[in-house]
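> In what follows, structures are represented as C-alpha cells.
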Structure 1
Amino acid sequence: MTRETVRIAMNGVTGRMGHRPHLVRSILALRDEGGLDLGDGTVLWPEPVLVGRRGHALRALAEQHGLEHWSTDLDAVLADPAVGIYFDAQVTSAREEAIKKAIAAGKHIYTEKPTATSLDGALELARLAAEKGVRHGVVQDKLFLPGLRKLKRLVDGGFFGRILSIRGEFGYWVFEGDWQPAQRPSWNYRAEDGGGIVLDMFPHWEYVLHELFGRVTSVQALTATHIPQRWDERGKPYDATADDAAYGVFELAGGAIAQINSSWAVRVNRDELVEFQVDGTEGSAVAGLRTCRVQHRSATPKPVWDPDFPAAYSFRDQWQEVPDNADFGNAFKAQWELFLRHVYAGAPYHWDLLAGARGVQLAELGLKSAAQGRRLDLPEIAL
C-alpha cells in the first residue's frame, strides 16, 4: 500500500458545523480508520489545516486533536502548493469570497451550503470552478442519512406507485438566549449576516426533493420572524432581522406536491427533528433521520370519522418498520469519502457547485415569493 497525504484547508472548523460533523466525525474519523483506501493500492491520508479568524481557538482545537497545522492567514494557506482541497464551513456571508480565492489558487472545492447569498453569486462560483478546471462539491448530507436512504430505496423499488405528495416537518425550539443559552449562533437570526431559516434550510429541501422525487418547478412560501428579540453569545439583546420560520409549498416535475414547514420556534412532537411523509397510490412512508416506516395499499385500514368516540386502535401501530439492510455510517463522512474518491480517483460525483446553486435559487425565490405573496416558477439553471 502507498500512503498519499492529502492536505485539506478547513475554514470555519471552530464553529458548530465545521467542528463535529466535518473535522471530528469525518476527517479525523478517516484518520482513525487508517485513511481512505482507493482500492488501487493507494490509501489517502487526510491532513487538515485548520483555518479561521480566532487564533487562540484554532490553537486549542489543534492541541485537542493532536494536529500540527493551523493558520489565521487564508491567503498564505491557499498559496501553499501542498494544500489540495479547500473546505468552507464559515458563516454564509463570508463563504463566497473565500471560495473565489480558493478557486483562483487552483484548489479543489468542497463546501457547506448555501454556497452564496444570491443565485448570481452561486452561479459565478460554479462558472469559475468550471473555467479553472478544479473539482468541486457541495455538502448535501441529508441524502446520506439512514432514514432518507431507506426512503430512496422505496422510491427506486417502485413501492409508492405514482407519488402524490410529500409533507415535511422540520425544526425545534431554539432558546432565545436570555434565561437559557441558544443552541444556534446569533448570526443565524440576522439577515445582514446571511441568517434566516429560508437561506439555511431551503437549499436542503431542494436537493432532497430533487434527488428523491423530482425537480422543484414552483415555490410558494410564507415566512415569519416569530421571536423578534434574542440574546447573543455575550448575553446582549439584539433584534432578530431574519426569518425563523418558513412554510413552503413546492410543485415538482411529474406533478407531485410537497409541503414543508421549517421552524426554530416549534416544540417537537414527532419521533425525529425532521420527518417526511410520502403518499402514493400504492403505499406511504414516513422517514426521519434514521428510521423509515411504511404502510402498503394492501394493509391500509379504513378509518371512519366519528368524533363522538375515542379511536379504537393506534394508527402508528399499523405501520411497518423498514429494515436497515446495510451499515450506513455517518452521513457527512460518507459524502467526504465520495468527494475524495472523485478528486483523487476520478469517481463520478454530481453534487457540485451547480447543484448548490439550485438550492440558492430555491431560497432566493422562496424569499421573493413570501415578500410578494404569490407562487413563483423556478426556471432550470445551467452554466
Structure 2
Amino acid sequence: MKRPSLLLALASLVLCACAQPTLRGTGDLGVVVERAAGTLQLVETSGQTRLARIEGLGDLSHASVVFSRDQRFAYVFGRDGGLSKVDLLEQRLVKRVVQGGNSIGGAISQDGTLIAVGNYEPGGVKVFDAVTLEQVADIPATPLPDGSRNSRVVGVTDVPNNGFIYSLFDTGETWLLDFSESRTPKVTRFANIGKQPYDALLTPDGRYYVAGLFGEDGMAKLDLWHPERGIERILDGYGRGQQKLPVYKMPHLEGWTVAGEHTFVPAIGQHRVLVVDSHSWKQVGAIDVAGQPVFVMARPDGRQIWVNFAHPDNHLIQVIDTETRKVIKTLEPGPAVLHMEFTARGDQLWLSVRDNNEVQVWDPHRLELIQRLPADSPSGIFFTSRAHETGL
C-alpha cells in the first residue's frame, strides 16, 4: 500500500519542479536596440545567445538605455518621447509613458530612485519615479530669444549625491540639478559655456563634466568638486591648421575614453583622435584614423582604444594601442557599424552592424570574430554592468 503513495509523492515533486520558472542572475544580461522595429533584443554574454524580444517600445531611432541598481529593469529612452520600463527577467514591457515629443536620452540617479529624461521638444528635463514612472519634476529649459521654443537639451548624465547635469544646445548653458535633499531640485545654471554644446561626458570618477562644442573648436569643463569655480574652457583651437570636413554624424562623447593618464577624444570634422592629458586637460597628441570618429572606446584594462566612424567609413573599425598611440589593426565587420559595447571585464566586444542585420561578438585580445547573432537593424548595445557605473 505504501508504494503507490510514494509514486504519487514523487510525481507531485516532479510536477512542482517543472512548474518553477528558470532562475538566473542579471549580471550577464544586455539589450540590443532594434531601431527600425521598435524592439529590444535581450541577450546574455556568458553563452552569447539571444533570449527574447520585447516589443512595443515606439521610435527607437536614437534610443539609449540605463538600468536599475539590481540590474533587473531597463529604462529605455525613445526618440518619440517615450520612456519605457522593461523587466529583463520576466522579459516584458512593464510600463511606457510618452513624456515629450522628441527626447535625446536620460539618466538614473545614484540611488536608483529617479529617472531624468532630456528633451528636444519640449526643451527641458523631466524627472520620474523609477518604480512607478510617475512624474516628479519638470524643469523647462531657457526659452530662445524670439520666444518660439525652449532650448534643446543634450548630454544628460547622473552625478554623485543624487544629481543630474546636462547642457542646452541652443543657449550655450550647463545646468546642475541637486535632488540630494528633496524631490524639488536645487538648480544651478552656468551660462556662456560656448557655442552649441552637442553632447557631454562625465569622467569615470564622477568629478569632471565635459561638454563638446559644435559651434567652435573647444570644450567646456566643470569640476563638480568645486562647481563654484564655474566653467573652464579647455582644448581651445584644437582644430587649428586642420581642414574641417562636413560632419555626417556627431561624435558621441559617452564614447570618449579615459585610459591611464590620457583621455582619447573624437575630433569633430577631422580624421583624428585627440590625446589629452587627464590632469592638465591639455592636448598632448593626435592620432590619424581612417575617417571621422564617432565612438572612441577603451577596453576595460585601458590597453586598447576601439574606434568606429561616420559615413562613408562606417564599415571600418580601428584598434589603437594606448601605449604606442598607433593603429594596430583595421577591421571590416560590415556596413554601418553603429555601436560598440565591452563586457564589464573586457573579454568580449559586441558591435552592431546595422546593414547586415546582425550583432557581432569579438575577442578583443586576439582581434577575432567569435559569434554572429541576427538582429533587425541593430543600433545601441547596453549591458547591465552599466548599472554600477557613474555617468552611463
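All of the numbers you see were taken from the coordinates with simple rules; none came from a lab. Please read these numbers as outputs of a predicted model, since none were measured by experiment. Cβ atoms are built from the backbone, for glycine too; each structure is taken alone.
> Could you tell me which structure in 1, 2 was used to calculate Rg and Dmax of the Cα atoms in Å as 21.9, 74? Provide the component values of the computation, followed by the final result.
Details: 1: 21.9, 74; 2: 22.3, 95.
Working through the options, I get structure 1.
> Hey, another quick one. If you rank structures 1, 2 by distance in nm of label points 7 Å out along Cα→Cβ at positions 43 and 371, which sits at the top with the largest value?
Once distance in nm of label points 7 Å out along Cα→Cβ at positions 43 and 371 is worked out for each structure, 1 has the highest.
> If mean count of other Cβ atoms within 10 Å over residues 147-154 comes out at 18.1 when worked out from the coordinates, which of 1, 2 was used?
Of the structures listed, the value fits 2.
> For relative contact order in percent (Cα under 8 Å, 6 or more apart), which structure out of 1, 2 has the highest calculated value? Let's see the in-between values first.
Numbers: 1: 20; 2: 11.
If we compare relative contact order in percent (Cα under 8 Å, 6 or more apart) over 1, 2, the biggest value is for 1.
> With mean count of other Cβ atoms within 10 Å over residues 59-66 coming out at 21.5, pick the structure among 1, 2 it was computed from. Spell out each step's value before the answer.
Details: 1: 13.5; 2: 21.5.
Of the options listed, only 2 reproduces it.
> Next question, about the same structure. Using the calculated result -9000 for helix-only ellipticity at 222 nm (-39500 (n - 2.57) for each DSSP H run of 4 or more, over all residues; to 500), pick out the matching structure from 1, 2. Don't skip to the answer; put the middle values down first.
Working: 1: -9000; 2: -1500.
Computing helix-only ellipticity at 222 nm (-39500 (n - 2.57) for each DSSP H run of 4 or more, over all residues; to 500) on every structure in 1, 2 gives -9000 only for 1.
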